[in-house]
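K.L.:
Structures incoming, each one as structure tokens.
Just so it is clear, none of the values below were taken in a lab; they were calculated from the coordinates. The model shown is predicted, which means the values in this text are computed figures rather than measured ones. Cβ atoms are built from the backbone, for glycine too; each structure is taken alone.
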Structure 1
Amino acid sequence: MMKNFYPDLYVENISSITASMLSKMGMEAVVLDVDNTLVPHNDPNPTAEVTAFLENMRAGGIKICVVSNNRYERVKPFCDAIGVEYFVHDALKPRAYGYEKAGEIMGVEREKTAAIGDQIFTDVWGGNRAGCFTIMVKPIDVKSENIFIKFKRLLEKPFIKRLRNGDVK
């Protein structure tokens, strides 16, 4: 059960992930969280880093889907801004639903999908439950998060400590 709370890979940010790296691991698609994974919480503007990451994924033949617990009004405009056609809003993470729907939309098996996010109790747990390869990135800006997410960050601390020490998997 506890292994569900640890990602398969822990990296600094999305720039640490390349299409070549994912392809070598047998991945054909990525499922991306939005807030604090790609941009600061509620920021509608993609950065040059996000654009470069997405261009690298596309050039490498990696399919892309955004899976977010946010509402349609947040997810759709952001996906339009980054040129991502596939998305699942109101994903109910950590349930497997959003990841399963992403796999259906993209036509890719979950075992060949990398789920990328910044939170253990939503992105990592949900991706693991769905059978994806999970990659956790450090959050971009925790200052902009609401009180509920800040509380979850406190609960994540022992897991993060073990990740940093290399005491996992």
Structure 2
Amino acid sequence: MQTNLMINGTQQQLELDPRTTLLDALRHHLGLTGTKKGCDHGQCGACTVMVNGRRINSCLTLACMHDEDEVTTIEGIGQPDNLSALQKAFVSEDGFQCGYCTPGQICSATAMLEEVKNGWPSHVTDDLDGQADLSTEEISERMSGNLCRCSAYPNIVEAIRKAAGEGA
């Protein structure tokens, strides 16, 4: 099945089995190995990418479902010589240990900061009509779909806060 995807700003035309997940299309057909296969059940968040600006678990969706969609992976967020503010904050705040979950964490946090900027409340947001305060509880709730086996959570929270302009 022919599937057209805009991946990190580049149009990609793929001929895929319709059962191919977006994750497998990225990793095995396009060689974008930054997105990780963790649990393959949508529970860990290692496979998080952004589709049309919204974060999703790429292991739970078929590539053909995203025909003509814009997909952003970790490779599209920054490069080693040109890191995004969030990537710089992860480095400066030591927001990663082994690094396996880091691409999914950064993709999720990038989309999460846009959600906050757009006024989307979370389950723990106090004021549904105002701007969410990026407290530890707020960030933890919004990032709860991304697990870190190394338990770098406090550093991840600080990196997100720093990237948002609220941390040291």
Structure 3
Amino acid sequence: MQALASVPARRAQFVEMKSIAALSQPINTTGTLVYRRPSYFAKITAPPHAEQLVVDGDRLWLAEGDQASHVIALDSKPQMRALVDAIRGTLSGDLTLLRQWYQVAMTGQLSAWRLTLTPSDPSVASLIRFIVIDGTGATPHTIRTVQANGDESRMTINPQP
């Protein structure tokens, strides 16, 4: 967690595969991730599934395609806040923040680690079964999220210099 906390900002490309039970084929997307300490995170998904998700402090902006952004106050959506905090808490190395929502288990060494987040809050557990983040040093490489209904996403992260 100390290694993660030492990084003030990061930018990466991602590839995400979402497996949804209602669909016969997974959805594959690509895009850019941006993080700046203390609480800014952006996920910009490229066309054909263009979407911008930006979190700054306690607000989330979401825009699909070229539509106007919807602003959500995270305090009004605790389940959404828990998902955002899983990412921001990991990127910032904030174990206290992660423990507000999740049972946290870390295995491995600095050269290859795994962080497993299991919801401790029942409202979050109704949506998310678990989140597993794998990385090396101060760099997360994959984020796997398994929802309570069995749907799953796996994001591979390729840091940019």
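K.L.:
One of 1, 2, 3 was used to compute mean count of other Cβ atoms within 10 Å over residues 80-87, and the result was 13.9. Which label is that?
P.N.:
Attributed to the structure labelled 2.
K.L.:
Supply the structure label, taken from 1, 2, 3, corresponding to Cα extents along the principal axes in Å, for residues 8-47 alone with the calculated value 29, 22, 13.
P.N.:
Among 1, 2, 3, the structure yielding 29, 22, 13 for Cα extents along the principal axes in Å, for residues 8-47 alone is 2.
K.L.:
Assuming -7500 is helix-only ellipticity at 222 nm (-39500 (n - 2.57) for each DSSP H run of 4 or more, over all residues; to 500) as calculated from a single structure, say which of 1, 2, 3 it is.
P.N.:
Structure of origin is 2.
K.L.:
2.0 is what came out when distance in nm of label points 7 Å out along Cα→Cβ at positions 16 and 72 was calculated for one structure; which of 1, 2, 3 is it?
P.N.:
Here the read-out was taken from 2.
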